[in-house]
Each structure stands twice: as structure tokens, then as C-alpha cells.
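Each reported figure results from applying straightforward, stated rules to the coordinates on display, with no laboratory input. Predicted model, so just to flag it, every value in this text is computed and none were measured. Cβ atoms are built from the backbone, for glycine too; each structure is taken alone.
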Structure I
Amino acid sequence: MGRQNEQRREPIPKELNDVSGAIVDAAFRVHSTLGPGLLESVYEVCLEHELKKRGLEVKRQLLLPVVYEGVRLDAGLRLDMLVEDCVIVELKAVEQMGPVFDAQLLTYLKLTELRLGLLINFNVPVIKDGIKRVVL
């Protein structure tokens, strides 16, 4: 019941899963080196460095315009990272992850028409507890 309105999505392609896996591996490396307790901006530059060492293309603080009535507007939205033009990475260094961060990543996925994003909170004792994969 209620399933007739559900859209059937194609599985995430292997290439996207490979990029996602590389990002998670890089986040593990950064966290094991630095640990929790630093500013988000520190983790961002270190993760970018780690991803580039692995041969991945990384764009940081990418402006995300909103299209309203056919006009592209700068609403101040910025992606923390876009990796290989296919995976959005939103970084946090907070005590607790709230639903607002999930909503933020979902909004970015919808606006970019991308399907895969990672929400990574570095302010955790064990990094696997700070990683959330979001698929549209």
C-alpha cells in the first residue's frame, strides 16, 4: 500500500561507489592522523589534500546557485566539496549531528541533480560513527 507512487531508482553505478569508497578511506586517514577536536576548515583542507594524492578531482567551497523563475540566483549556498563532479561531501566538526545537516545535503543533491552525497562529522572518537551516506 502506498507503493504505487514510489519511483524505482537505478542502483548507484560502480564508479560512484568507487569514488565514495575513496572519500571514506581518505576521511579515515585524516581522522586517524588528526583525531577529533579541530575546526571543520582544517579537516576540509586535509581531506582535499588526501583526495588529490589519490588522483581525484576536488572542488572546494563551490557556489551552488538556485534557479528561481528561470533565473540563476546566488543564495549563498556552497558545497563543501564536490569530488569527481559526482559526489557531494559535506563536512562537519560538531558534537551532535542534527536533522538539519541531512536536510542540507538532500537539498544540495536535489539542486545539483546528483544522487550521492556523504555527510562526514570529524568530531567523533571513531570516524565510522561520523559518516553518513545519502542517496537520492
Structure II
Amino acid sequence: MALNLYMVGLISQDMSRSLDFYRRLGVAIPDDSEDKTHVEVKMGNGLTFFLDSMPARWDPGYVKPHGTEYTEMSNNYSSVLEFYLEDRTVLDAKYAELTSLGYQGHRKPYVTSFGMYFALIKDPDGNMILLSAD
């Protein structure tokens, strides 16, 4: 039996902010998503990306953090969502756009030791987003 990654999901503390971030990143978030607690987007490669603000519906053990204020996460992270862009100039422009809008850049665009072009930025919930290009 082959194992395939089917979905990547993130828990959102503020769905409106998350939808805005991922739209600005370039994810085709449906227009009617603002009042939903679960939003799915089928990506071009067949993978489904979702945001969920009420995970207790499918995980009864989930405990929502107290308060509604966004709490800064530590510099460490345990997961990364990678979004591939056509080329380096597109990546530079997207990183500049998102950081100019106040999203927290973690590492400015750079060339890796293996020749890829990366930048790291955090979404509104502190999830690490890797922007990549050849």
C-alpha cells in the first residue's frame, strides 16, 4: 500500500487573519469563506490545504488556548509549510509584500547550501511558512 500525503491542515486562532494571509500568499481561498470555521482548498498538485478554527469538532481532546490574543511562539518550530514560487523575483516580491503588511519575517530570502532560494515567514498563528524557488 502506498502512503500519500493527502491534506495539510492548520489550526487558526483568528480565521479572518489567516484567510487574509493565505490569500495574500496566493492560495485560492474561496470567496464565501469568511463565516466558516473550516476552509479547504484543493491545491494544483492534488493536495488539500485546510484551515480550522474549531478542531474540537474532530478532536474532542483539543483544548483551545485561553484568550483571543495572539501569543508569539518561540524561535523553534516543529512543522513547516512550503509554498513553491515560479522564480526568485516572485519570491522576493511575495516576501516583501507580506512583511510590509506586518507579517513577521523569520528569515529574509537566501540561497541554501544546495542551491534553492528560500525565505521564512510566520502566518498569523505563528506557523512557519517556507517560500521556495529554484
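Structure summary
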| quantity | calculated |
| --- | --- |
| Highest-scoring label, criterion being Rg/Rh (Cα atoms, Kirkwood Rh), among I, II | I |
| Of the structures I, II, the one that -5500 was derived from, the read-out being helix-only ellipticity at 222 nm (-39500 (n - 2.57) for each DSSP H run of 4 or more, over all residues; to 500) | II |
| Comparison of I, II by distance in nm of label points 7 Å out along Cα→Cβ at positions 13 and 53 - largest value held by | I |
| Which of I, II leads on distance in nm of label points 7 Å out along Cα→Cβ at positions 29 and 125, largest value | I |
| When FRET efficiency 1/(1 + (r/R0)^6) of positions 45 and 61 (r between Cβ atoms, R0 = 35 Å, to 0.05) is computed for each of I, II, the largest belongs to | I |
